[in-house]
1. Given a value of -17000 for helix-only ellipticity at 222 nm (-39500 (n - 2.57) for each DSSP H run of 4 or more, over all residues; to 500), calculated from one of 1, 2, which structure does it belong to?
2. Could you tell me which structure in 1, 2 was used to calculate semi-axes √(5λ) of the Cα gyration tensor in Å, for residues 111-206 alone as 23, 15, 13?
3. State the single structure among 1, 2 that was used to calculate distance in nm of label points 7 Å out along Cα→Cβ at positions 599 and 615, giving 3.6.
4. Using distance in nm of label points 7 Å out along Cα→Cβ at positions 487 and 671, single out the structure from 1, 2 with the greatest value.
5. By the measure distance in nm of label points 7 Å out along Cα→Cβ at positions 239 and 511, tell me the structure among 1, 2 with the highest figure.
6. Using distance in nm of label points 7 Å out along Cα→Cβ at positions 295 and 319 for the comparison, can you identify which of 1, 2 gives the largest number?
7. Thinking of 1, 2, which structure, once Cα Rg over 2.2 N^0.38 Å is computed, gives back 1.58?
8. With FRET efficiency 1/(1 + (r/R0)^6) of positions 119 and 447 (r between Cβ atoms, R0 = 30 Å, to 0.05) coming out at 0.00, pick the structure among 1, 2 it was computed from.
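Only the coordinates and a few stated rules stand behind these numbers; no lab work does. Here the structure is a predicted model, which is why all the values come from computation and not from measurement. Cβ atoms are built from the backbone, for glycine too; each structure is taken alone.
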Structure 1
């Protein structure tokens, strides 16, 4: 191993050290100059690392926001982070490069110090071999060891051993000249023998070297914590924990290697400090990093962590999950499974499930990831509910043995939720929880692994068929189903008795995605609307309230408590009354605009915040997603810097143009929604027919 290290790193670095020694004629100074030259040679690497570190902190707000946005979906968060790294050309491992280079440098220096006859005195190989063998004989050694050349030099510093070396037979070599050269080679520096290894059993000046090495490491860590763009963002334990480790490591390392290596280590630390300040002067982090955005993202991340703690299951719920999982695995052969991510998702299945219950004896095995799901309050002999926690959800999906599984969760077989490993012919049915397009606000390939999709309208069928053609996918079974939630909202709205109101009602219902109305422009909007004769209700997205309580509290403190007489904040989502009573809805990219307009035939006003795009390939489709094209058909869009036009736009939408929008929205409903009022029957009957076919097949 020593020979390998000596050949690969010792010889190249030996040439550089020899050059330094020729210039200085002092062993210790040569080590310091050698260290300086290596730092100069590697300085471009420092620049690269600095740029990469700045890039890391620059994108940290986005990374924090991604983590905050998906606290319960680490797979999705990791994918979004990788996309961000790729977009910014950031290399997470680049910071390790200096450390990886430092290792061979230290090993090379050790080889140079352990082999001075070869690297610094440049003696012939025959002489080195002869002197090393003779040293072993004189010292009674059976193995040469790494320091045999240093020991030979030490022996030749004593006159009693000189004659024995002079008597060696090395053809063609003037041994007197060689010995004289070796005797003139001084390996001390300020009285310290740099070839010797410090020892606690021998208290002498050598012990200064580990102490200086440890002190230089401490100074380097202090400077890094103060200057280094990444270190400054570490927590207390991250910064000072690493400092303690490096100081202790330096003390220990400098105690087990020759003092020359300890000198190199010390010089390397001191020159690293100079390089760090120089590179920070050349590339100032504050010129590239938005530290205000970084602090805001840290708040969001802290909120996310608090949310994660709140989402942790109680001991009782963990026991429930274990019990339900055992029941799921032991229950009889299942025909239909519905999976819901949370309690509110039952509304998307409601019509289909109720039709199945009314028209068949099929049992509904309803799996939910929410221990408080309302399904547990719905007592029906054909509904068998299960609470399966995240730890058991993956194996549960692998063990699915039903004929059909119905989900509103996309990305099947892409992330953690896989198709069954037990039963290969399970029919997976996807049900949409939105009225719009399939190719922009979900991940690429989100529906690729489903067998059947209950489609809301022809636009979804056209987009899915185009996707299959673009990526050469097998055709899925696309059912002209419709949208159950829309059917229910429409039926509820038609039951409401309406009378003339003293003022117009405006509902602000934003999404919870990044840059939504509540985060970006709610104060400006409220100030504008305060001067109108309309009553305004701000209804945040439930996920915004749950995930960002500090932001929500800020909105309440700034706009609540009667600051504006005509502006209220509503956080009760148990009823759609506010939605139905509104004359106009204002949102950003929330799908509620289309549910509102399709049901009430009233217009919506959109604020163009940052668009939500999860699939960049949407631009390659023949038609634009409805999320974009319908905005200006059911209402008006304003940019954030056009908030001053808000009242004017509202007057247009609520004035003479309202009749125009009513007719146009009705045409959109007729065009883009299948079988209004019949989606439950169509979806339910499809499942019943499939199960009957399976039963008949099993009978014969």
Structure 2
């Protein structure tokens, strides 16, 4: 009989066979991958924060100033568009309700009226442009396009300034032309910044409407290049070579679809950017905290698992280690003890058990918790530093812009309310002229459906009974005060109910209850938190959500109280000296809204201002949050994917160390933890069956939940007797005859 091969040849063969059976951990299955991902991600974040501070180190106009100018000019354009739409709607309504018997000269006089809306009108022959009837200042025919539009509104530049022309075809031969000079509401400009407001027509001509021009007129075409007929709001600084530490800021916004554009120019001071040295130090401190945390992760999980796997493979192949390195993690120590006890000769198990002395060792979870605490030190310190840093000073230009923003928002809200009142007045006059007031019902429904300005439009008789209604159910409870105007119903506490009304001489009143979403939409279009309060400083509207008639608190209350006295108030500091950016303006224009005695307050969140100091703080908080996210992600990854399975495997190892080797160990993982489990199962089989189950033995492979059971050997004589018994019971008669 041939002798067994020597041990130095058997062990390498077992190792090769075992390696073919063990799983190979690829990304992201390896136990070392989470810590490497943590290291790479934090190195990227350290570079990102240093680069972010370096990129924003350039001197220039604070982006907050550019953003503020862009927002203000858009509000000016929105206010102009609201006025133009009101004029156009009134003209279209007048044409639609024109009596066929009204002669052209009389009709153009009605169009012009007192000149507040349209100061010139003409009816011309469409083909020849011969004027059939004119009124007011007339229409500059030489400035009109070659082909008159059928129904359109367009701006032109006259010797007296920009004007708006409305062209409507009355029939196949005649066209009505109405003209109105374009104007801009009075704004609070900054004289020290040489701020000016311009209006640009589609032909590229610009007209200074308010303020002064910061550059000579000869350079305006270059400054305003590309802004004519632009459909987007724009804003950018321009560096002027001759100016020291100053730049020209240009902002523009289209006036609806008219083709006109509002633009602003001002001279803004340059400021320094973020500190490159500060960003470099932040990145360096992040790396200084990352390295020890990374090393703790490797010491707590990666190194013990790799050392243990190397030892487990040697035990599973029957190799006698020449030197054993201590395993200072509890789970690895317990598994190594089970490997050593099961892979050796069973007779020496008791002696080997005595060589394992008990001592306290940290667990993998404890090591990972310590690594997490160390890694989170930098995000916590960065957040505390950023939040405790002093607030940056507010540039004076932002305070002026905030005052302009409050005035512009006040004007827009005032125009919206006044337009609603005029609509109610027009409908009341139409009902007064009709034989039956209920005949205006279709007009009420059309107004509610088309404009979305009112939630309800209705008429009530002198006794207070509703005669005709359109829209939703009326909510007004208090009686009407006066003959016409705007009012706030204080009896309806659920919502602030604002309504316009007019009482006709016959006693029939027309009432329009404004839609709250319609009014709030105008406030939400303003940058910042916008609130409207009454003369008792109770909140009527709030763009950020509110409870009706809740008292106004804080610094905004101080600004609103000052604005109710008249004028506009801007505040750069709170009463206790902290930075703030608040402005308030009274709703006094147009005149019909003044009796409401409202004040509009605009307050900015300083954290959202794009100032250099705020940019550095925002970038620090962003990187700190990203770092905390990376830390938590990688630690959760390590805990659930590696620490918990390793702890379960250590529990199985304790059972084996106690001598219970009958129950097999299922790998259930395709990584280094699964390889450890397979090596431990090999050693368990060796302890249970013998050295023939070492690494070279064949083993079945299947799903991860399949259990591997080693069947005991069947004696040879028992196998023969069992086969004879089976054949004796199942053989055919002729087979029995042949065997006999």
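1. 1
2. Structure of origin is 1.
3. Of the structures listed, the value fits 2.
4. Structure 2 gives the largest value of distance in nm of label points 7 Å out along Cα→Cβ at positions 487 and 671 among 1, 2.
5. Once distance in nm of label points 7 Å out along Cα→Cβ at positions 239 and 511 is tallied for 1, 2, the winner is 2.
6. When distance in nm of label points 7 Å out along Cα→Cβ at positions 295 and 319 is computed for each of 1, 2, structure 1 gives the biggest number.
7. 2
8. Working through the options, I get structure 1.
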